[in-house]
Structure I
Amino acid sequence: MAGVSFTRPTRGRLALQIEGLFTRKGNRLVNEQAGIDSTLTIEYVEIPVLVGFDVASAPSASLRVHAGPAFGFKLHRTETGFDIPLPDVDQINIKPADVGIAFGAEIGHKRLMAGARYTLGLSNIFDDDPVLYGVDKLTNRVFAVYAGWLLKK
């Protein structure tokens, strides 16, 4: 993922953190009975709206946990079958939006920050006939480790 984040302190140790991210997520669909081994890569513009809680804070360092909804809007998707790129007509149809819940933690030192986050997809992104693929539901699950530079402290 890559993007920007805006954090607005609220009361006490709480803060509102809104992000605009480019994310790439993937799924692998294997159904041996149907002869399917497909790898799907989906690119999203994602907007997490997080509430952060400062666990520990000092003048030059901090530890914050955060959680909240993440809204994803599909930009592009590619699919391979048995490691061979599939033409568009043979690719799985994916819904244009995804909703998930994100939670994680980040540490900061002066203007540097690093963190880890897990985003659990809550919506079914599969938009095809389940009979064709032997599944009726696909959800995104993403674990990310990130680092960044604060423009303003």
Structure II
Amino acid sequence: MPYKRKPRLPNFDYLGRHRYFITICTDQKQPLLEDSERVNAAIAVLAEKSREHGFTVWGYCFMPDHLHLLLEGEREDADMQAFVRGFKQKTGYRYRSETTAARQLWQPGYYDRVLRRDEDLQEVLKYIFNNPVRKGLVGHYGDYRYLGSLALDVKTVTF
């Protein structure tokens, strides 16, 4: 397979108090995130790595074949690339140790969008939380069990 350029911004260091919209896909877009035990373990790792790397997780949504995250750096040394790398490594290792599958949990790389300061966090959250509605998995985002926030009470969020 030919080398594919990483989709990171060339002159941006991904450090500090920035907001990011991240999408991480499962290996070959397989539905590997349907098991509640696996997703709950990944949420625990998300909480651990966000504390470790200095991020607020405003929103997450584990779809069967991908994960959406809305992050914001809390400190000047908050390193988004190290956060994602650590999250993928720990959850991927657990997946490989608990399954007999030869495949990886995550595909290489991920997609990120650095949000401008004037972009409305609520609009990005609305997009993330309504992903299972758009895919026909539930009628209302509040009925989907694999989304939430480590900073907000999702039950009080209205769109």
Structure III
Amino acid sequence: MASLYELSKEGAQLYSLLESGEIDEQTFKDSLEAIGADEKFDTYCGILAQLKADTAMYKAEEERLSRKRESAENSIKRMKSALCEFMDATGRNKVKTALWTATISPTSSVKITDEEKVPSIFRTPQPDKIDKQEIARALKAGTDVPGTVLEIGTKITIR
């Protein structure tokens, strides 16, 4: 069986013959049917539908696993906090058993309470980000945006 690409070539040739008047519309339809164009099209659309369903399933699975990961991370935080509280309550900075050793040591971290008040010497400049959606709106409205071009393409919607 021919690939969709090969069928596209054959279909283009048939369409050219139809446009030039060398074949009539019924011959065009019969020829498309003979080369299996509709069956191949159905197969491709079926595969696309399956891939879309698979993608949705993968996304749902990613979200489910992400929730499980977050739950596990929260459990880790709670359990570490409970161990720290226990060690603090018993006055021990170090606990050693046959299997594990736990040590409490001081830590420090910076909490930003008001970003506006932080002096510039403590800031890292970020690279500019280009807003493609705004550029597209401007180009569609007829505004010239140097260094850009609006590419027009096609898309297929299958339902």
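Every number in this text was worked out from the coordinates using simple rules, so none of it is lab data. The shown structure was predicted, so the numbers you read here are calculated from the model rather than taken from an experiment. Cβ atoms are built from the backbone, for glycine too; each structure is taken alone.
Values for this structure:
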item	result
Among I, II, III, structure where relative contact order in percent (Cα under 8 Å, 6 or more apart) as derived comes to 18	I
Answer label among I, II, III for the case where helix-only ellipticity at 222 nm (-39500 (n - 2.57) for each DSSP H run of 4 or more, over all residues; to 500), calculated from the coordinates, equals -500	I
Which of I, II, III leads on distance in nm of label points 7 Å out along Cα→Cβ at positions 41 and 121, largest value	III
